[in-house]
1. Please compute distance in nm of label points 7 Å out along Cα→Cβ at positions 150 and 174 for structures 1, 2 and give me the label with the greatest value.
2. One of 1, 2 was used to compute Rg and Dmax of the Cα atoms in Å, for residues 22-141 alone, and the result was 16.5, 50. Which label is that?
3. Could you tell me which structure in 1, 2 was used to calculate distance in nm of label points 7 Å out along Cα→Cβ at positions 14 and 70 as 3.4?
4. Given a value of 7, 29, 26, 18, 13, 6, 1, 0 for P(r) over Cα pairs in 10 Å bins from 0, in percent, calculated from one of 1, 2, which structure does it belong to?
5. Figure out for me which of the structures 1, 2 the number -12000 belongs to, where helix-only ellipticity at 222 nm (-39500 (n - 2.57) for each DSSP H run of 4 or more, over all residues; to 500) was derived from the coordinates.
Structure 1
Amino acid sequence: MTAIAIDDEPIALDVVSSHAAKVPFLHLLATFTNAFEAMDYLREQPVDLLFLDIKMPDISGIEFFRSLSKKPMVIFTTAYSEHAVAGFELDAVDYLLKPFSLTRFLKACNKAHEWRQLRTTSDKKTDYIFVKTGYDQVRVNFEDIDYLEATGNYVNFVLGDHHVLSRMTITECEELLPIDRFIRIHRSFITSIGKVKKIERHQLTVSDSILPIGSSYVDAIKHLSAKS
């Protein structure tokens with residue numbers, strides 16, 4: 001699992017580098033005190049994971065992450081606990097409050113590794129997933145999915161006039177779906193690309209439903225529009 005770390009404090013980067021060297025499945029490729037240099041790096045060298053400080057000069061970690069058209073997994077690092085909500089609204093893998101221990105760092109890395117394994121499994125050529133609903137596992141065919149909507153601690157799989165409700169996060173679902181067939185359009189919505197009928201400035205028509213486009217996902221929608 002490849003990663004980079006971005007923090008305006010060199011000492012904080014030294015801590016991340018030291019911890020990362022002890023995690024066997026993690027390869028920290030580079031560290032940056034300048035967020036814009038990191039942005040240039042990511043254009044040429046995509047990675048699986050970002051360790052990203054929130055409070056930085058010129059651009060915050062939140063703003064930096066929102067600006068990325070292709071978003072890797074992110075673990076936010078900060079000394080300010082009040083930023084946690086904003087971080088999790090962007091579906092961060094985890095949120096490390098400085099100073100964090102190696103044990104806490106490893107826990108966050110393990111979580112990212114599990115997410116990546118789920119995505120790798122989903123990239124295998126299958127046409128369905130099994131979704132837990134109640135005590136049962138229900139098979140959901142990709143071709144039947146119109147869209148997914150996060151609702152509280154659950155995700156609603158909308159399959160035409162049939163719905164499947166599962167206790168999952170929308171990001172966990174995103175990791176299970178093939179990226180060539182589904183696209184995240186909002187922090188609460190994922191849609192089937194093949195079911196998109198109309199693309200407008202702030203919304204999509206998917207089958208017979210109108211879905212909002214989140215501000216963080218506008219660039220992804222522009223790429224989708226350009227391909228169509």
Structure 2
Amino acid sequence: MKILLVEDEPALAQFIKKGFQNEGYELEVAFDGQMGLRLLKQNTYALAILDVNLPFINGFELCRHSRDLHPRMPVLMLTALDSIDDKVTGFESGADDYLAKPFEFKELLMRARVLARRAGETSARRLLRLTDLELDLDRKIVTRAGKRIDLTTREYSLLEYLMVNQGKVLSRVDITEKVWDLHFDTGTNVIDVYISYLRKKIDKDFEPKLLHTVVGMGYVLREG
């Protein structure tokens with residue numbers, strides 16, 4: 001299990017990291033909010049533990065960002081701010097749990113295990129993935145590199161069909177019959193048009209390119 005800790009006190013961060021490593025967990029540390037946000041954009045974690053009083057981006061704001069990037073990743077706020085108002089702010093920011101400093105490591109470990117287990121139980125949702133492109137079949141949400149991509153109903157259906165068959169070259173006839181539920185009309189370029197729409201949304205601003213044209217044969221979704 002990979003955990004992100006964002007904590008600006010080096011001694012405390014090292015103490016927590018060592019404790020989790022001794023329990024067999026992989027823990028990555030960021031020492032300020034900007035670094036934490038960068039890591040959240042680059043990686044997927046089973047759990048994030050966030051301090052509140054962080055340089056550059058505070059923990060509440062970072063928690064809100066994490067909800068946009070990884071909606072189902074549990075977040076535990078770890079902070080000296082333990083008033084009711086602070087806790088309310090934390091939960092309103094999207095936190096799943098709140099532990100005040102000072103704390104016993106055993107309690108932190110227990111809470112982390114509970115959150116990760118619950119997330120694992122709920123993450124049995126249906127997902128389609130290719131590198132950093134993810135399609136959530138239950139919530140009809142598409143993200144790439146943690147960034148949400150808005151698609152029309154037809155674009156979503158096209159992407160879903162391509163992802164279900166990733167690595168397989170799909171002809172225009174295949175796509176028309178499966179996505180449009182129509183017999184293929186050789187005089188229409190609707191497939192090419194929608195492939196172009198989709199490519200602009202999932203590939204234009206990202207690397208590697210995933211949606212490829214196989215000349216004379218069709219289209220394929222694959223890495224490289």
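Here, each number is a calculation from the coordinates, and none is a lab measurement. These numbers come from a predicted model, not from an experiment. Cβ atoms are built from the backbone, for glycine too; each structure is taken alone.
1. Values: 1: 0.8; 2: 3.1.
Top value of distance in nm of label points 7 Å out along Cα→Cβ at positions 150 and 174 goes to structure 2.
2. Numbers: 1: 16.5, 50; 2: 14.6, 43.
Attributed to the structure labelled 1.
3. Values: 1: 3.4; 2: 2.5.
Label of the source structure: 1.
4. On the way: 1: 7, 31, 34, 21, 7, 0; 2: 7, 29, 26, 18, 13, 6, 1, 0.
It must be structure 2, since only it matches.
5. Numbers: 1: -9500; 2: -12000.
Answer by label: 2.
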